[in-house]
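Some structures to go through are shown next.
Where a number appears in this text, it was derived from the coordinates with a stated rule and is not lab data. Predicted model only: the values in this text are computed from it and were never measured. Cβ atoms are built from the backbone, for glycine too; each structure is taken alone.
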Structure P
Amino acid sequence: MKIALLQTGKTTENNIAKAIDNYSGRVRKHTPFEIITIKDIKYTRNMPVQEQKIKEGEKIINSFNNDDYVVILDEKGSEFRTVEFAEWLIKVFMLPRKRIVFVTGGPWGFSDEVYKRADIKISLSRMTFSHQMVRLLFLEQLYRVLTIINGDPYHHE
């Protein structure tokens, strides 16, 4: 099964972008993987937050295929220990879907439509991180989980 990370806006922090490239390469050694970047909404200075979320949500939903398993990364989602995340991912790999899409939202979170389309919400932490930092944290955990599944010695427990 292919895995995708759908993100809103480019990663502008150079150090974070380099680390994301590093972990993306590591993930690709274990499974087909792609990063899909949705362009930021423009002219938001005077736009209400709800309207921004709706416009961004439309772009996110239009990026999905009908048979995608959609996972939104949200601070209010289910929390897993890393080994539990690996066990969960093994189960998802057995579903009759072609792609798992992990979604990070923009600075205001997700629209109601994105929440409705999601198959599950997962939290990396109850703490709040910048949406650029979440990308890196998620990719490190995805890489770690794939090494657990494949029996590589990266994770120590």
Structure Q
Amino acid sequence: MIVRDAVDADLEAVRRIYNDAVAHTTAIWNEVVVDLDDRRRWAAARRALGYPVLVAEVDGEVAGYGSFGDFRAFDGYRHTCEHSVYVDDRFRRRGIARALVVELEVRASGLDKHAMIAGIEAGNAASIALHAALGFTEVGRLPQVGRKFDRWLDLVFMEKILAA
């Protein structure tokens, strides 16, 4: 497995992974699938802010992706970021999400980020366990703040203070 910066040729795979999560999971609380131009705009917006868009490649195939962005759009939060990582269902439970989160932490530290936030649907036990194993601490739960698949969703916030 290689974790690297995404290039434009990777964005079709990123779109496919994103749309699968939209259609079949509560990992993304959006309900509308996107086209390739949407993912191009998304990646360009992240890069314009100096934020990474990473992919994990296995045997030449994009198996997952991750990025981070601002936690909140106020000056006082400039040292805090919120990350997202998604893995193709064919490649789950192989350490891909872990590798992406670890590299995102390195990149965030290099950009003078002090804290990294993960917003996780409360029923996603695998993601909560992964983040706990990586040193994230649960710092809050917001009951019934989202809705998808005709049910209310709870949001768990986990935080990690990054190395200087």
Structure R
Amino acid sequence: MDAFVIVALIGFALLFFELLLPTGGVLAALGVAGVVAAGVLALGSDSDGADWLGPALITLGLLSGVTFYYVTRKVIAAHRDQPVRTGTEELVGALAEARSTIDPEGQVWLEGTLWGARLASGGAPARLGDRVRVEAVDGLTLVVSPEPEPAEQEKEGVS
């Protein structure tokens, strides 16, 4: 087995493990360097397929590097623009379903959990099955306001 085959396999393994492990691009950079180095080694070897394997490995290594660069930039930009929302912050703004009449207190179903709920100040009562929007979280109680029915939204848009 030629040396360039071993170096290429190591390079491809590093690129594969970059997809699975959070290394910040270190394995990808080493994998790209390994694939390009394997191409250079292939050009200098006496193998039968070295004439086409060398340029193919170099091209594949460079394309992998360019792809990794652009994909990484997009991933970082997507995460940078979004505020971190976990726990109760994630519930604010979500739609829930009333599981009892909420006037002024009741229960709602949200993300697979039954929550205690109370109406936001000035909110109209919500009936069983109505959609409500979470305005705030107060301990283990959701502060909700009724979500207008689709027919009501269309009427408001026409007026």
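Points to keep in mind about this one:
- Between structures P, Q, R, the calculation of distance in nm of label points 7 Å out along Cα→Cβ at positions 11 and 147 yields its largest number for R.
- Parent structure of the calculated result 13, given that relative contact order in percent (Cα under 8 Å, 6 or more apart) is the read-out and P, Q, R the choices: R
- At a computed -13500 (helix-only ellipticity at 222 nm (-39500 (n - 2.57) for each DSSP H run of 4 or more, over all residues; to 500)), which of P, Q, R: P
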